[in-house]
Structure I
Amino acid sequence: MNANTAIFWPMIAQTALIFSIYFLMSRRRIGAVRAGTAKPQDYRIPTVEPAPSATAARNLINQFELPMLFYIVCILFNITAGATWLALAVAWLFVASRCAHAYVHVTSNRLMVRRRLFMFGFACVVVLWVLFAVHIAFP
C-alpha cells in the first residue's frame, strides 16, 4: 500500500472515534433518563443537560471542528498524489491526539490536559497543511 492510499486509514480511524462518541453520548443520555436526572424532552433543545452526557455532546461537536481541516488536507494529498510517509505519520499523530483529547474530555475533563492535547493536534494539522503547500509549490 502506498502513502496516497494509506492516508485514508487515519481518516477512517478519526471517523470511528466520531461514531464511538455518538454511541457514548446516546448511552449517557439514556442513562440519565433512566436515572431520573433528565427527561426525554430535555434533549429537544438541550440547554441544560447532565454533565456526563453534556461533555460527550460537546466532544462530539469538537469532532466536527478541527478534524474537518484534517479530512480536507488528507483528501487533497490523495487527489494530488502528494501523500508521503511523513504526512501519514503526522496524520496518525493527529488521530492519536484526538483520541486522547476525547478520552480526557469525556472522563476527567481536565481542562489543561485537554488544551495541551488540542494544541498538539492543532499543530499536527498545521504541519499537514504546510506539507501540502510545499507539495503543490514544489511538485
Structure II
Amino acid sequence: MPNVTEITVRYAETDCMGVVHHATYPIWYEIARTDYIKAVGMSYSDMEKGGVMLPVTGISCKYKFPAKYDDVLLITARITRLTPARIEFAYSVTKKGDTAVLAEGTSSHGFVDSKTFKPLNFKKAMPEFYETMEKCYLEDIKE
C-alpha cells in the first residue's frame, strides 16, 4: 500500500541555482514516512507514547532531475523491508502530472524502546500494529 504525499516546493528549499537543495529530500522523506504510518493507522507520536521510536540508521538519495520553486511534487513511500527489529522505506519523487522520477531514496530504521533507546521487538511491543504494517509491507513488495 504505497502512500503518496503532495508537497509544493517552497522558496526556502531552493538554492542559488533555483533548484531544490539536496538536503531537502530527506526532510520530504520524513514527511512521507510519517504520512505513511498515519495512513496505516497510527501516528508517530502514538508510537512514541506506546514506548517505540524509529531512529534512522541509514539514508540514501539519488538525484535524477531538478525540482524547482513552486513545483507540486508527489512523494511516494513504501515499505521495502520489515522485521521485528527493523524497517526500511523507499521513496520516489515525481512532479504532479508527470511520471518522470526526479529523485529516489531509502531510509532504514531500528525499533527501539523510547526510554532506554535499546532495540526492541516491535512485533511483541505492538503486535496489532505490527500485523497491520506487515500486511502493508506484503502489498508494497508486490508492486
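Figures for the structure shown
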| read-out | value |
| --- | --- |
| Origin of the derived value 3.9 (distance in nm of label points 7 Å out along Cα→Cβ at positions 41 and 113; candidates I, II) | I |
| When distance in nm of label points 7 Å out along Cα→Cβ at positions 9 and 121 is computed for each of I, II, the largest belongs to | II |
| Value 19.6, calculated as mean count of other Cβ atoms within 10 Å over residues 25-32, assigned to which of I, II | II |
| Identity of the structure behind 19, 10, 5 (criterion: semi-axes √(5λ) of the Cα gyration tensor in Å, for residues 89-128 alone, calculated), options I, II | I |
| Which entry (I, II) yields the derived value -9000 for helix-only ellipticity at 222 nm (-39500 (n - 2.57) for each DSSP H run of 4 or more, over all residues; to 500) | II |
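Bear in mind that the values in this text are calculations on the coordinates, not laboratory data. As the structure is a prediction and not an experimental result, all values here were calculated from the model. Cβ atoms are built from the backbone, for glycine too; each structure is taken alone.
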